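S.K.: Read through the structures below before going on.
Throughout, read-outs are computed from the coordinates displayed, never taken from laboratory work. Every value quoted in this text rests on a predicted model; they were computed, and no experiment measured them.
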Structure 1
Amino acid sequence: MDRYAINELVRWKDARRRKPLIVEGARQVGKTWLVKDFACKHYDNIAYINFEEQIYLRNLFETDFDVTRIISAIGAAAHQNCIPGKTLIFLDEIQEAPNGVTALKYFYENASDYHIIAAGSLLGLELHRQASFPVGKVQFMTLHPMSFLEFLDAVGEQALAGFIAKRDWENIRLFGPKLKDLLKHYYYVGGMPEAVLAFSETRDWLEVRDIQNEILESYDRDFSKHAPEEIVPRIRQLWNSLPAQLSKENRKFLYGVVREGARAREYEIAFQWLFDGGLIHRVNNVSAPRLPLKSYEDKSAFKIFAVDIGLLGAMCGLDSDTIVRGNNIFTEFKGALTEQYVLQQLKLKHEPFYWSKPNARQEIDFLIQTNGDGIIPIEVKAEENLKAKSLRQFVLDNHPDTAYRTSMSDYRQEEWMINMPLYCVPVI
């Protein structure tokens with residue numbers, strides 16, 4: 001299965017001022033597979049080290065940071081000759097090696113000709129704890145679950161993915177019914193590579209759900225294994241509240257849904273743990289829809305989303321029969337899956353916020369900031385209901401250059417906004 005993120009890795013390889021690269025992302029989003037596939041296509045060989053499996057190598061960086069010694073040891077362990085520019089050195093599960101992240105600084109300073117990528121599960125937690133982090137000496141890339149376009153590629157619909165990528169509206173309109181069905185499949189399967197691969201090979205909904213449940217169980221084991229013991233119950237309470245939080249009419253996060261009487265300060269560390277582990281996305285409110293959005297961020301009001309729509313469906317107990325019952329899947333749980341889907345596609349290119357007018361029933365589901373169009377408001381509709389009162393009022397008050405309403409209707413450009421079919425959200 002092709003991952004579009006490989007293009008980012010190619011740009012990193014070809015960059016004049018290349019630094020060691022840290023690939024972040026939740027467990028099982030496909031970090032190891034992506035980097036190995038990249039190495040296979042763009043290098044003569046790969047020196048692969050897995051610090052979780054090769055336990056004896058965990059003290060590789062304990063003695064000193066002599067890069068000549070370290071590279072020789074990596075080559076010996078991987079049975080590879082490490083040649084600058086020809087070999088990709090891949091340090092997987094680097095969080096298991098004490099001082100491993102710190103060592104990347106010395107690769108940059110003393111062995112910059114070598115191409116080095118580090119990755120790991122829950123690596124964000126380790127980076128958050130690092131006292132001697134190599135600031136300015138490394139680059140980062142976050143790998144997300146597979147997008148809807150990648151899903152289309154994986155299930156043999158490369159031509160349809162191409163129509164969307166090229167904004168070929170005539171062909172998109174022609175294949176609209178088929179794209180709706182495929183979008184239903186994506187809502188259920190999601191973008192975790194193992195689930196997508198199984199579905200592409202068997203079209204077996206039960207096998208997909210089994211894989212998703214196994215992934216969820218692995219996350220739960222991580223809570224016990226990696227989190228401080230005193231916050232494990234709160235992590236689980238937050239994580240298990242996700243379906244209820246998203247199925248409310250108002251998606252704003254409420255601590256009372258987690259536990260009656262719960263307060264923000266009780267859950268701050270647990271929240272940060274889930275966020276650093278890549279398991280949740282947090283979308284903050286902005287006090288005003290002004291540039292730059294980050295300057296108007298209100299961290300006291302926010303929405304949270306799961307890392308993947310398929311995993312969220314598994315957490316909600318979404319029945320596979322929903323797939324064949326018309327368009328019900330788009331409106332299940334008050335449209336929660338649709339808002340999750342839109343957020344998941346936007347996160348590939350943007351940092352979304354949302355905006356709600358104080359003391360009024362006006363809310364814009366997502367705001368994104370772009371170089372060319374400034375602030376773009378996006379209102380999410382889960383069906384063919386084309387009423388968009390909040391978006392219309394926002395456009396009248398703020399005059400954005402571009403505004404989007406997503407729905408199950410065809411692409412249509414009106415005077416004040418663009419109706420974007422849900423299956424075309426990846427090109428926003």
Structure 2
Amino acid sequence: TTNNETLIHLLKGSLGTGILAMPNAFHHAGWLVGGVGTLLIGILCTYCIHLLIKAEFELCRRKRVPSLNYPAVTQTALLEGPEALKPLSGVIIHIINTFLLIYQLGTCCVYVVFVSSNIKAIADYYTENDTDVRIYMLIILLPLILINWVRNLKFLAPFSTLANFITLVSFGIILYYIFREPISFEGREAVGNVAEFPLFFGTVLFALEAIGVILPLENEMKTPKKFGGNFGVLNKAMLLIVTLYIGMGFFGYLNYGMDAKGSITLNLPEDEILAQCVKGMLAFAIYITHGLACYVAIDITWNDYMKKHIGDSPRATLYEYLVRTVLVLVTFLLAVAIPNLELFISLFGALCLSALGIAFPALIQTCTYWHETHGLAKAWMIVKNSVIGVIAVIGLLVGTSTSLKEIIHTFGDHE
């Protein structure tokens with residue numbers, strides 16, 4: 001792919017349900033902490049992605065292979081690192097795959113809740129009922145399974161293009177609604193409740209990090225060296241993404257304040273056709289790209305684990321469809337259990353992306369250059385990456401526990 005194509009793919013990978021949750025993230029943090037915090041998290045995420053792609057480039061050069069995926073990069077790095085970490089090289093692939101699997105399935109759960117919540121918002125207005133959102137989840141389940149039965153990504157590509165167009169138009173209409181009323185700081189907090197900061201951290205991480213697509217995109221470029229660098233594709237994309245996220249979060253929060261919901265679409269007027277169109281269009285766009293979101297989870301489960309045990313069985317295709325169906329059902333059942341968009345986003349962001357987006361890239365860099373770096377440079381690398389690792393672990397533990405507490409609290413309220 002060309003540089004511009006890669007830039008567009010990277011923007012596509014990062015501009016999904018996450019950006020629509022940014023006003024809700026700012027409501028947890030306040031407009032000042034939200035703005036500065038998103039910028040700092042954006043810089044940290046970008047820096048860690050740079051660590052990952054530079055290490056991958058170096059490891060590919062050493063091993064004389066064209067490319068490595070994320071689990072393979074981590075395993076190769078550990079084998080090149082300190083002796084104490086080498087025994088972990090066998091199990092690390094499964095750890096990375098587990099995080100990737102949880103993250104991708106989590107994204108699919110968010111999609112299910114997002115689609116059904118927006119359909120409910122439209123349907124409830126016209127039927128004048130307050131139908132349980134789980135009913136709508138059940139209605140969309142069968143077509144969702146069929147979408148995930150598509151085995152060739154080529155067939156999903158036109159839907160992805162259509163979804164991108166719809167998303168772009170919808171964002172324009174959302175901005176119209178945000179700026180329709182005069183923006184005011186009245187009653188809006190600059191610094192939110194400190195106890196809710198972890199929810200902000202998890203949401204922003206979920207929104208910003210498209211870690212699953214970074215290495216595949218870099219590997220498919222005609223000139224992979226142009227991906228990194230000060231004026232490379234990554235920095236351009238992240239600058240755009242962080243600016244858009246801060247803008248959506250900041251102005252969305254100033255407009256809706258404490259009422260900002262898990263998706264800003266749910267704050268739009270219920271009785272206006274234009275607002276209903278946005279909810280419907282985005283629900284459709286996210287719905288038809290569910291297959292792409294689930295693709296990585298299916299790929300890991302089937303190709304890395306199940307296929308080995310099934311071998312050349314004449315029923316292999318049947319088993320593959322069974323795996324695809326089970327994974328969709330898992331995301332469906334999770335969504336039915338906790339139909340809360342903002343808590344899902346925060347949980348999976350804190351749990352998976354603290355590890356995949358921050359901690360592991362720091363570990364990978366340390367191991368890759370362990371024997372090549374000496375003296376002060378080595379001491380600096382160890383201290384710097386240890387600090388990054390500590391930030392990631394605190395984010396993971398505090399963010400995950402806060403989200404789980406909120407989920408248990410919400411679950412208790414539903415009982």
Structure 3
Amino acid sequence: MKTTEHGNKPKNIRSKNKKLIVELYRSKEMLSVSSIAQKIHLSRTTVMKINEDLLQEGIIVAAGKGSSTDEGGKKPSLYRFNAQNKLIISLHIKYDRIHFRLSDLTYKSLKKDEISIRENEVFPEIAKKMKILIERNSSPEERQSTFLACMVAIHGNVDSESGICIHSTYFPSWGTYNNLKEQLTPVLGLDCPIYLDNWIRYKAYGESKIGLAKNYDTVVLIDAGWHGVTSGILIGGKIYAGKHFLSGEIGHSLINPQETELCACGSSGCFEQQISEKRVLTRVRTLLEHYPGSTLAKEGKGLGLLSVFDAADEGDSLARTVLDEVINWFAIAISNIIMFFDPEIILIEGEYASKCRYMEKGIDKRVWELALPRLTRQTALLFSDGQSVPTLKGAAILGVDKFYTM
């Protein structure tokens with residue numbers, strides 16, 4: 001008979017109960033001991049003991065008295081979650097600047113800031129600028145006791161367990177297998193854990209908690225636009241980074257074996273290469289002479305993806321011809337994802353989620369022509385409507401969950 005020794009230890013049970021109660025406080029305005037006991041089926045004594053711990057730790061605070069019972073009994077003491085007991089630092093290193101966000105435990109943004117960085121700036125200089133952002137948005141006392149976690153988002157492949165950047169998209173000067181966490185810790189001087197990960201994973205996690213993918217456990221978020229194509233994957237409600245932390249690089253999955261032009265990664269036929277803004281606009285300009293009546297002929301140097309999208313929705317033949325190619329590449333990539341991961345939902349964000357009805361309907365239709373068309377459709381396919389969860393907020397959500405729910 002299989003035993004569960006570790007799961008039955010009193011310490012583990014108490015820790016689990018504590019997390020349940022904290023999560024309940026996070027979702028409700030005010031609670032009494034009795035209401036908690038009823039909701040999660042624990043004894044009043046157990047709840048009272050855990051409540052005392054939470055009060056001492058500052059995780060909850062007293063919130064007055066509730067209403068008495070119908071029989072006129074004693075009014076119960078009420079407690080609420082202390083959202084600013086601890087704060088989360090989120091930093092997003094982009095190609096030209098670092099964005100900063102300070103959040104409370106309900107993910108509310110308290111402060112935002114940013115600082116410019118040079119092209120291909122070396123990491124020690126970036127670390128100093130991260131320190132500047134933190135110091136001008138907090139006091140020395142806060143830096144020693146108030147912060148729960150510092151979440152750092154970068155563009156590239158990251159070993160989130162060790163803080164090693166395997167490869168950076170925008171900063172060749174960082175080299176490969178560079179331990180960024182090891183360098184950050186002494187520079188920032190924070191009395192809290194520092195976590196680093198790929199920006200899209202934070203974003204995907206945020207979407208699964210409070211965004212379009214809320215209540216879904218298996219999620220693939222695709223971000224496609226001028227910068228390329230990447231994705232964040234969640235399986236069982238947890239970020240899936242892969243054994244070697246390379247998951248999500250769908251932009252460099254092979255979808256056109258006949259392609260001869262090299263992709264930026266050194267291969268050819270990559271998904272990212274086939275739908276790149278440069279390729280789309282080149283195709284438009286190449287085909288213009290065959291479509292003299294196209295509205296895109298008037299765009300000149302102002303030609304961009306959005307003008308192609310708008311023209312397609314207005315019935316422009318040239319725009320639709322070019323987007324039909326994009327639709328096919330998207331459908332191939334998405335159908336492969338469905339076959340590999342069988343996700344509950346796939347979200348598409350970025351420039352390619354710019355409310356182009358022609359393209360979105362075309363991708364949706366083509367995907368289900370390719371992905372086991374004889375079976376009943378199961379995976380939801382959604383395009384972001386511009387209300388996606390920001391990377392820095394997603395990072396804050398993960399930072400809180402690491403301590404209170406995981």
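S.K.: Between structures 1, 2, 3, where is Rg/Rh (Cα atoms, Kirkwood Rh), for residues 175-310 alone highest?
M.R.: Once Rg/Rh (Cα atoms, Kirkwood Rh), for residues 175-310 alone is worked out for each structure, 3 has the highest.
S.K.: Ok, one more. Determine which structure produced the value 50, 34, 22 for Cα extents along the principal axes in Å, for residues 167-246 alone, calculated from the coordinates; the candidates are 1, 2, 3.
M.R.: Computed on structure 2.
S.K.: If Cα extents along the principal axes in Å, for residues 239-294 alone comes out at 36, 34, 17 when worked out from the coordinates, which of 1, 2, 3 was used?
M.R.: Structure 2 accounts for this read-out.
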